[in-house]
Structure 1
Amino acid sequence: MAGGKLKIVVFGAYNAGKSSFIQAVDPDARHVEAHTNEGDTTVALDYGRVEIHSLQVHLFGTPGQERFEFVREIISRGMDAAILLVDCSVAADEFTMNLYDTLAKKNIPLAVMLNKCDLAGACPGTLRAAFENSQVYEICASERARAMPALVAFVETLVRDL
């Protein structure tokens with residue numbers, strides 16, 4: 001953390017809710033996407049910012065496809081903390097678990113945000129156990145009222161640990 005600024009990078013698989021989370025936190029967020037047969041997808045990054053306890057929190061969302069590993073590497077340079085967004089309406093896939101393992105080894109603060117907990121068939125309890133060594137929050141990424149409190153709680157842990 002430098003000069004009252006905090007860089008948090010948001011990771012997750014395709015359709016985990018990274019863009020929705022950043023746009024819920026900052027309605028003026030920027031988003032670079034492409035149209036595919038499967039729907040719109042982030043190809044470069046999302047960017048949003050919000051002030052929490054006099055800190056400028058800069059959020060950078062990464063693409064969720066394996067082929068964009070190089071983009072994730074570039075965006076993650078200089079990050080102060082990371083958020084892994086996980087779609088808990090489906091089982092955690094290998095890509096998500098590999099992201100988690102990679103982030104856990106980076107020795108930076110990590111929060112796991114379980115998204116889509118409100119959907120039928122969601123299994124936040126099962127996924128919570130898979131990430132038991134991290135801070136875990138249950139959210140609805142598209143709703144500011146459910147996304148912002150989790151972000152604030154995470155940032156408060158970062159400030160407290162300084």
Structure 2
Amino acid sequence: MVIKTFVMTTPDTASRLGRFVGTELFGSGGLGIKAMDNRHVSTLVLVVLAGLLALTDSWTIMWPVFGAANQLIAALALFVVTIWLVGLKKPSRYTIYPAIFMLMTTIAALVTLALNLIPAGNYLLGGTVIVLLVLSLLVVVETISSWKKIKASI
């Protein structure tokens with residue numbers, strides 16, 4: 001029963017979220033394609049694009065970039081908890097060291113991906129990797145800034 005429920009709800013949730021994002025980006029609130037405001041059309045477009053992605057094995061190229069983005073979110077979450085603990089005057093070594101490790105690993109992975117994708121001519125994913133690298137540097141800058149503000153107020 002658990003497997004059946006998982007198999008039924010995962011594609012449903014993914015298609016609903018994809019339809020929502022597609023409607024916001026391409027519908028009348030975004031690029032102005034009115035057909036994308038129709039839930040049936042936007043779902044069909046999403047499912048066809050996902051099917052093409054799966055059938056052409058293009059997902060194997062995109063998956064490492066997706067993983068790096070998730071790791072960046074994990075590092076950000078750990079840094080947020082670290083700053084919160086510092087503000088509470090609690091020990092933060094349990095979160096700061098994993099956060100630093102996660103961020104360093106993610107940056108190394110992103111640099112490797114950029115060095116592989118851009119020379120291969122995959123500029124869209126290479127550009128996405130560059131954006132993620134910039135975001136990871138912003139995470140560092142924001143964490144250091146927040147740390148200094150909290151330490152100054154204590």
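Couple of notes before you dig in:
- Which entry (1, 2) yields the derived value 4.1 for distance in nm of label points 7 Å out along Cα→Cβ at positions 93 and 125: 2
- Structure from which -29500 was derived, helix-only ellipticity at 222 nm (-39500 (n - 2.57) for each DSSP H run of 4 or more, over all residues; to 500), options 1, 2: 2
- Which entry (1, 2) yields the derived value 3.1 for distance in nm of label points 7 Å out along Cα→Cβ at positions 5 and 29: 2
- Top of 1, 2 by Rg/Rh (Cα atoms, Kirkwood Rh), largest first: 2
- Origin of the derived value 17 (relative contact order in percent (Cα under 8 Å, 6 or more apart); candidates 1, 2): 2
- Comparison of 1, 2 - label where FRET efficiency 1/(1 + (r/R0)^6) of positions 45 and 101 (r between Cβ atoms, R0 = 30 Å, to 0.05) is highest: 1
- Computed 1.5 for distance in nm of label points 7 Å out along Cα→Cβ at positions 117 and 141 - originating structure among 1, 2: 1
- Structure (1, 2) behind the derived value 19.6 of mean count of other Cβ atoms within 10 Å over residues 61-68: 1
- Source structure of the calculated read-out (mean count of other Cβ atoms within 10 Å over residues 21-28, 16.1) within 1, 2: 2.
Just so you know, all these numbers are worked out from the coordinates, no wet-lab data involved. Everything numeric here is computed off the predicted structure, so don't read it as measured data. Cβ atoms are built from the backbone, for glycine too; each structure is taken alone.
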